[in-house]
Structure 1
Amino acid sequence: MSDLIDDPREGENAPEFSVTELSGAIKKLIEGTFSHVRIRAEIGRVSFPRSGHVYLDLKDDKSVISGVIWKGVASRLPMRPEEGMEVVVTGRLTTFGGQSKYQIVIEDMKPAGVGALMAMLEKRKAQLSAEGLFDQNRKKPTPYLPSIIGVVTSPSGAVIRDILHRLRDRFPSKVLIWPVAVQGEKCAPEVARGIEGFNALTPGGALPRPDLIIVARGGGSVEDLWGFNEEIVVRAAAASDIPLISAVGHETDTTLIDFASDKRAPTPTAAAELAVPVRLELMGWTDEQGARLTRALTQSITQRGQRLRDLARAMPRVDTLLDSPRQRLDRASEKLPEALRRSVDTRRLKLTEAAASLRPSNLRRAVDAKREALGRRADRLSIRPIQRDIQIKKDKLDALNQRFVTTATSQTKTLKDRLESLDRLRQTLGYEATLERGYAVVWDGDKVVTTAKAAGKAKELEIQFADGRHAPDGVAKAPRKVVKSPKPDAPDQGSLF
C-alpha cells in the first residue's frame, strides 16, 4: 500500500495505476480501517427489489451514505426499514468500484429509541387506517357460546395457562392451540400463519375449525410487542373470517392488531371472559326463563279457561235450541190436512169444468164449426198450382235421391276396400297364420301356457296346430274346430273377427 502512495523518486515520472488497481487499493484501505462501525441516522430512500436485498440511504442534516442489506440479513431484522425512521445500524464500510462509491453493508438495525418506534407506529397506523382495515363496519360479532376456541400464543408461557384456567372456571370449552413465537423476528410471520391456518380449517373436519380465535401474549416493552404491530399480522387479523379477539400485553399496552381485531381484551384472562359466559349464571338465567315461561303458560291457560266458562254461560242450553223449530213443526203439521183438502177440492172443480166442455153436443158444434171454416179455405185454393208445386218438389227429391245413391255407393266401396285390407292385415298378424308356418300354441284349458314353470303346474296340456289340438300324453282330445277368417270376397261376411 505504501508503494502506491509514496512520492515518486526525484527525476522520475509519477507511477501509473489502472482503474481497477486504484479501486482495489481504496477498497482495502476503507474495509481495513472501518471494518465494524455503528451509525445513528435517518433512513432516506428505501428500495426493495425482487432479489430480496434492501437498498437504502442513511442521512443526517448534511451527509448521505448508501447502504445495502443482503437478503439473508433482511429476513432476520426485527422490523421493516421505512423512510423517515431513525435507526442505529451496525455494519462495515466497503466500496463499489462499478460506480466509484462507498457504502455500508448493514448487518444489524434497531430503532434509535422508543420515540423512533412510536413515530413509525403512528405512520403505519395512519397508512393501514386509510386502507379501511380499522373500520368498525368490518368487525364481526363474536359468538355467544363458541363450541371450539382457537388460541394463537406461546404454548409454554403463563398466558395459555391463564386462558385455560379461566375457561374451565366459566364454561369448559374445547380449545385448539396454535403455538407461535410471541417475541423476536419469528413472531410476526408465525402469528400471521396461525390466524390464516385456523381460517383454512374445514368446518366439521378431523381437526374442526374454531368458532373464535384469541391472539394472546403477556406484557412487555414496545420492542417485545413489536411483532404484533407488523403489517402482515394486522392484515391477517383484518382478513380473518373467524371472529378474532386480541389480548396482547396489559391494559395500557396498545398494538395495531387491537385495531384490526373484532374485539380487544385488556389481558389474556379478560379475553377468556369475553369468549364465553359464566356457566352457572347461564344455568341460573335458563332456570329463571323456564320459571317465567311456566308462569306465563299457567296464567294464559287460567285466563282462557275463565273466558271459556264466561262464554259457556252466555250460550243457550242445547235442549232449548230445538224448542222454537219444534213448535213451528207442530203448527205446520196442524195446517197440513186442511191444506190438502183445499187442494183436492180445487183440482176437482177444475176437472168438472173440463169434463163439461167435452160433452157430445159441444164436440159436434166444435167439429161443425171447424168443417165450415175448412170448406171456406178449400174454395179459395186451386188444384193446379198445388200439382205443379208437388211436381217440382218430386223432381228435387229424385235428384237428391240420385246424389245420395251415388255417394252411398262410393262410400260403401271405400269402406269395403278398407275392410278387406284390415282383414288381410288381421290374417297376417293373427296367430293362426303363424301356426301354418310350423308353430304351435300350448293350452291349459282356456289359458295359454308361456313358461316351463306354468307347464309343470298344469293339470292337462293341449298343443294347438294349424288343423286342430292334440294332447301330448297320447290321449287325443276331440279336435276343436279352427275358425278361420272368411275370404275377403265372401258375400255374407258380417264381422271382422
Structure 2
Amino acid sequence: MTGTLSSTPSPAAPDRPDAAAVRRTPMGAVLASVAVVEIVSGSLQTFLGPIFSSLSDSLNVTAAQLNWVSIANLLAGAAFAPVLSRLGDLYGHRRVLRWNLAIMMLGSLLVALGRSFELLLAGQALQGSLTGLFPLLVGILRNHSSADDNRHGIGIMAAALGLGAGLGLVASGLIVEYASSPTAALWVPVFMVGVAVGLAQFVLPETDDRPGGRVDWAGGGLLGAGLVGVLLALSQGPDWGWTQAGTLTALIGGLVLLAAFVAVELRHPEPMVNVRMFADRQVNVISCVALAFPFSVFGLLVANAIFLSLPADTFGFGLGLSALNVSFAMLVAIGVAAVGSFCARFIAKALGDRSALVIGCTLIAAAYAWTALFHASLAEFLVGQAVAGFGVGMLQQVTRTIAVEAVPKEETAVGSGVNELVITVGGSLGAAVVGAVFTAHTAEGAYVPDEAGFTLSWWIAAGVPAAAALVALAYRAPHAKEDSR
C-alpha cells in the first residue's frame, strides 16, 4: 500500500526510551511474545463457537439474531483498527497495545458477567478491538527485525493466530462438556487476555520510530458510522423489508457517511486512512483478496457451528455434534490454516505472491462449493473445511505481509491497520449477508433456517473468493520492497 500518511517528525518525548533500551529485548523473546499475544487474539475469535446453540436457547434468540454477535464484533473491529494503528505509530506501539488490551479485558468481563443478549453484544463489540493487536505487534516486530525476519515473523504471527483459534475452541468445548453451566466458557477470554497483559507489561519492548502528528478523529467517526449503516441495512433488509423506510434510511445514510469520509480524508493533511492509496492497482487487488477470504470465514462462523450441532433426526439436516465435538470439528480448519500460514512464505517464494494469492482464493472457493454439494456426513464436511483452512491460512500471511512491506517503516501499523480494516469489513459483510439469508429462510416461530439457507450461504461463500481469484491475476509484484533500517 503506497504512500499513506505524511507527517512531520516531532521532538523526542521525554518518556521515550532510547534506541539502546528499545533493542535490549532479544529477538527470540520478541517473536515468542508477539506469537503468544496472537494466540490470545485467535482464542477470542472462536471461543463462542461451541456454545452458540446453548446461547440461542438461554438467551431466547434465533440463529439469525445470534449472527449479530459476529457482526457487532466485526463492526467494532472496523472502527478500532485504523484508530489504534494510527495511535501506535504516533505514541508507541507497546503503549497503545496496553490500552488495546485494557479495552479487550473490559469487553471480556462484560461477556463473562452479563447474562443478557444486549450485554453479550456490548462485550463482543469491545472485544472487537482485537483488530488493533496485529498492526501494533507488527509495528514492534518490524522495528526489531530485517525484511526477511519480518516475513518470517508475520508468518509465525499468522500461524499463532490459527493456533489460538484452536485453543479457544477446545477450551470452550471442554468447559461446556464438563462444567455445570455452559456459560462458564465465557470466562475463557478473561484468562487469555490476562496473559497478554502480562507480556505487554513486562516483556514486549517499545518502538523508537515515531513520525509525530495527530489523529483524524472525524475520519474515524465517519468511517465507523457509515459501515454500521450499510451493514445494518444488509443484515436487516429481509426482516424489515428492502423497500421500507428503516432499511433505505440505514443504507442511504451509511453510503452518504462513507462518501463524506472519503471527502474528508482527501482534504485532511494527516488522514486516518489515505484513500488515495486505492488509486493504485496493486492496492486494489490486495484489498479485494483481503475482503474476500474473511467474507467466507467470518460470515460462516455462526452458520457452521450451528449446522454441526443440529440433530438430523429433528431437523432433517445437520450433524448433531455435542459442544465439545463441535469444537474439535471446527479445529480441523483452524489447524490446517496454521499449516497454510506457515507454508505461505515458501509457496510465495517459489511461485510468487500473485500465484499464492490465486491459489489461496481458489482453494476457499472450491472448498465451499464442495460443502454446498456434500454435507450429509461429518467426513464430507471436514474435507471442505480442511481445504478452505489451508487457503485461508495462506491468504492471512500473504496479504498481511504485502500490506506491511508496501509502507515506510514508521507507518507500519497504519499500513497493517488498513489491511486489518479491509479484512474486518469483509468479515462484517459476510456475517451481514449470511444473516440476511438466514432471516429469509427462517420460518415464523423457528430458531434456525431451513437447509436451503445453509446451502445458499455456502454457495455465496464459494462465489466471492472465486471472483477474488480472478482479480488476483492482475497483481504485479513491485520491483523492490522497501524496508530500510
Structure 3
Amino acid sequence: MGRRIAVVGGGAAGLAAAHRLRRELGADAEIVLFEQSDRLGGKLRTVDLAGVGYDLGAEAFLARRPEVLALAEELGVRDDVVHPGGFSATVRAGGRTLPLPGGTVMGVPASADSVRDVLSERGLAALLAEADLPPVDLAGADVSVGGLLRQRVGDEIVDRLVEPLLGGVYAGNADLLSLRATVPALAAALDAGAGSVTAAAAAALPAPSGGPKPPVFGAFGGGYRRLVDALVAACDARVRFGLPVRSLTRQGTGWRLEIGAAPGPEAVDADAVVLAVPAPSARRLLAGPVPEAADRLGAVELASMVVVGLALPPSTELPEASGVLIGRGEQHADGTPFTAKAFTFSSRKWPHLRGAGGEWLVRGSVGRFGEELRLTDDELLRRVRADLAELTGITAEPVDSAVVRWGGGLPQYGVGHLDVVAGAERAVGEVPGLALAGAALHGVGVPACVATGEQAARKITRDLLAG
C-alpha cells in the first residue's frame, strides 16, 4: 500500500514538491494537496485581459537558473517559453525619466561614470567621496543594504537606484533588507577583499563576452497558468480547496493534520508532510512539533502589494522601453507622490504580448513593506492611471483592466535572514517525514521556489525509504 503525503500550500513550491514526489514515489503514493484559497498557483496568477492570458503575479523567471527551464522540459511545455525583446528599462529619478544605468549590481555602480546622469551634483560627490573612506570590513557579519550604502556612497544611490530594483523583487525597504540575502554577489566581493562597495560591484559584474548574451529572463507565452496546469496534471494529487490547516501534530511515526473550520475540524493522517506556506503559517504549524524552527521563522515579516493590469487602445503611443522604475520620494509636477513603484510596458518587453484586438498591455506595481494598501480597487486604478499619465503622457481610457491584490505576498529578507533560514531548516531536517519549502527560504523568484519544493520532496522521499 502506498504512502500518503500531505503537501500544504498550492503555490509554485507546493506544486513542484507534489510533482517531484509523484516522480520519486510512483503511482502508488497518495499525494493530498491542501490549498486554503480556491485556486492553485499561488503568486503564479494568469488573468484574462483584453482576450489574452496576462500574468498579474510573478511576471518572469530568471533564465540563468536551471530549475524552471528543466521543469518545463520535463513537463513538455518548454516550447511555450518566451524571452524579452530588445527594449531596455528606465528609471524615474530626480524628476526625470532616464535609461536605467548598466554596469551596476542591483543598482550599486562599479564606477561613477555609469550612474552620473541619474545623480545630482551632491549625489555624485557622495559617490566619489567613497574613495577617501576606510576599507569596508564586514568581518563576516550581515548588514542592511541601505545602511551600508548610505554610509559609503550616499542616499541617492539607495533611493534612486538600489531601492527601486530591490522593491521590484521584494517590495521591501533597502534599509531593512539583508545584504547577504538580497545582494550576495556584493557581499561575497567584500568578503574577498574589495575595499569599497564600488570595487565590490566591479568585481561582481560578469566579465564581458564576445558572443551574443543569453537571455536573462523567460516567461510562458500563454501565461504561467500553462506551467501550473502542467504541474497539476503531472502530480496527480488529490486537491482539497478552501481548507486551512489548523494544526500539525506527531502521530506515531507519521502526522495528523487538523483542517477546516474551527467548529468541526477534520483530522487527516499522513506519513509525511511538506509545508509550502508563508512563514507565519509555517511558524504556527511548527510551534508544537518543532518549536525551534517556529521561533526562527517568526523573524520573517511579509509585505503586501497590488498589481494593476491595463489594456490600452491600439492607437496608444507606448514608450519605447520595457518599463520604468520609480525612485523613492519621486513626485508628480504638482507635488503629488507616486502611488506606483514601477510600470512594465509588457507589450514592449514581450514581443508576443498584445490584446486580442491589438491592445497594448501595461502592468503597474504598488506597495512597499510597511505601506498600507487600503484603497479601493477603483481608487488604485485611478491613481495608477494618473501616475502613468505623469510618466508617459498617456491618458487613454483602458479597454480592459484588472486589479490583483497580494496581501502578505512577499517575505522580507531582513538582516540575518540566512542564519534564520539555516536554523529553521536544520531543526526541521532532524525530524523524519517533514520538510519546508517556499519563498521565505532561499529566494522569492519562481526558480528558487521550485528548487525548495523539489528539495523538500527529495528529503521526504529519503525519509520514507529509510523508514
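Structure data summary
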quantity: Identity of the structure behind -25000 (criterion: helix-only ellipticity at 222 nm (-39500 (n - 2.57) for each DSSP H run of 4 or more, over all residues; to 500), calculated), options 1, 2, 3; calculated: 2
quantity: Which of 1, 2, 3 yields 0.95 [Rg/Rh (Cα atoms, Kirkwood Rh), calculated]; calculated: 2
quantity: Structures 1, 2, 3, by distance in nm of label points 7 Å out along Cα→Cβ at positions 28 and 444: label with the highest value; calculated: 1
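None of the figures in this text is laboratory data; all of them are computed from the coordinates on show. Keep in mind the model is a prediction, meaning the values are calculated, not measured. Cβ atoms are built from the backbone, for glycine too; each structure is taken alone.
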